[in-house]
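Multiple structures follow.
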Structure I
């Protein structure tokens, strides 16, 4: 992950850093992003800051409001649940295909990532666990060997990452989520589509319940 960050352009690094701050709640939805403040924060000129903001806008992470400026995007309830529906439909499609296309070495890597995730739970290392979960998701979408499916997911995942972080940060979610990933990988290995579908639906129901509560608390 560090190597890929080092290979980024300056504007990409700025965009990635801002996106991480948004995901981890350091920049709240509705926060205005001022160019001059970002210039001072990153110690750079305005050009890479502007390019970074355009990158984030294209990813749906920030929004540009006429005559007002650039803000961390604040999603409506409908937008959140519409996005959730599409992401989980894509996930189900990927997992069904993975039953027939996955390689044992890929499944072994997933088991290793899950084991590392389990180790972070005891320490309640939310950020570390979150990065491992992100890697698990990306690898699950590599299993079907479908480049278009991967690209579509990666574009949507930029928007979905914040909500995944919120659901994983919820007290009831982290341990259950890791256990469910393990069940899903076991289902792929056993070519048990019924098990995969059941566990994914279970994840969906819990995550939607958490998001519903968070949205109600936020008043969105």
Structure II
């Protein structure tokens, strides 16, 4: 049986290493391919909302990697839920995962009081909408906080500074039992956040890899 080819589609280079590391650790047999389109985030910030043109770009990107042999697709850009949903519908039955889909599922199974730390503020409305839809009827509640400036600090090469900013923001989340790292790039702060808060932390790369493996191995 051929090894599964998983195509990862990124809107920032900061997301690449965390998810590739997760695949290497949790599913080394998978063939992982990366596609970076780093104008997506800046265009969303400029437009202020997801436009039909933006959604068309996501469908195009998904079709491109499918046509190049992808058995499944994982988007790592957390601000574009509606566009990724459109791509998933267009490519069915090829599995297409939103970046935080699996992490939200894991969190809702484990807790009702859930905190989330983001570093890209435009991603929060889309993620909160997605969480609310997934948590309907479960009683789970999400409290979000944004470590403004942390992504720029990481992009400038200061990983420890980024992690400290994420950790300090996580400490402000009250009445939560579990904490989520909203962006793939924040996964690197997991251990520090656990140490500072004493709470379990979930990351989107690990949860996504586990779900993707289950989906493909069940075929």
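Using Cα Rg over 2.2 N^0.38 Å as the calculated read-out, with 1.07 as its value, let me know the right label among I, II. The structure behind it is I.
If helix-only ellipticity at 222 nm (-39500 (n - 2.57) for each DSSP H run of 4 or more, over all residues; to 500) is computed to be -25000, which of I, II is the source? Before the final figure, lay out each step's value.
Details: I: -25000; II: -15000.
This figure was derived from I.
Looking across I, II, the calculation of semi-axes √(5λ) of the Cα gyration tensor in Å, for residues 73-176 alone that yields 25, 20, 10 traces back to II.
Read-outs: derived from the displayed coordinates by stated rules, not from any lab. Not measured: the values here are computed from a predicted model.
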